[in-house]
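These notes open a run of structures that come right after.
Laboratory data are not the source of any read-out in this text; all were calculated from the coordinates shown. These numbers come from a predicted model, not from an experiment. Cβ atoms are built from the backbone, for glycine too; each structure is taken alone.
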Structure P
Amino acid sequence: MVLKKKGDYEAAEPLLREALAIRRRILNEDHPDVGFSCNNLALLLAEKGDAASAEPLFLEGMAILEKALAPDHPELLEAKANYANFLRGMDRDALADSLEMR
């Protein structure tokens, strides 16, 4: 998303929240696009420093993608890598390492 890349987190966040809400409303909760939206919002929140709000979204997004996609699907692997990077930033390296082993 352009606003996020520009660092305009305040403008990007409501748009990402709206995209997630729309996908939840239109698609079923287990649809991969809902997982992608969770991951995108989690990344933004993590970049903003809101780890408490980001982590549940990372976990929800990964859970959805793990159900919907093959274990070696690039989007699932990217979501796992995003969460692992988040964990490393929180000095939770052991959990990040275990996640990447799955």
Structure Q
Amino acid sequence: MKPFIAGYEVDIYRGMWERPKTFGAPRIWAACWLILILYSSLIVLIAGHPAWITWIGITWMGGQATLVALTKWDAAWDQLFTQWLMTGKTRYYRAG
């Protein structure tokens, strides 16, 4: 057992025990979704339909809300989904 050092404190960073998130969704999926939305916004602007930007913003909010809801339902949903994308099947899944 390590001895207690009086007056010594260390910050515990949330990143050590909690997965990094962006706006409540796993960071990599939120970043991919944002990149897809920004790319589609660029295409819409180039095509000359700036009024469609509102619908793209609504689509982003809906997709982000879906990612957040999935994360609240199961914090490890993205790991299972990634494995399914890579192999086409899941060997096991341990909830909790």
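Here FRET efficiency 1/(1 + (r/R0)^6) of positions 43 and 83 (r between Cβ atoms, R0 = 30 Å, to 0.05) is compared for structures P, Q. The highest value is that of P. With Cα extents along the principal axes in Å derived from the coordinates and found to be 68, 40, 20, which of P, Q does the value describe? Going through each structure in turn, the value belongs to Q. Largest in distance in nm of label points 7 Å out along Cα→Cβ at positions 59 and 75 among the labelled structures P, Q is structure Q. Computing distance in nm of label points 7 Å out along Cα→Cβ at positions 27 and 51 across structures P, Q gives 2.9 for structure P.
Here helix-only ellipticity at 222 nm (-39500 (n - 2.57) for each DSSP H run of 4 or more, over all residues; to 500) was calculated and came to -26000; which of the structures P, Q was it taken from? Computed on structure P.
Given 20 as the derived value for relative contact order in percent (Cα under 8 Å, 6 or more apart), which of the supplied structures P, Q does it correspond to? Label of the originating structure: P.
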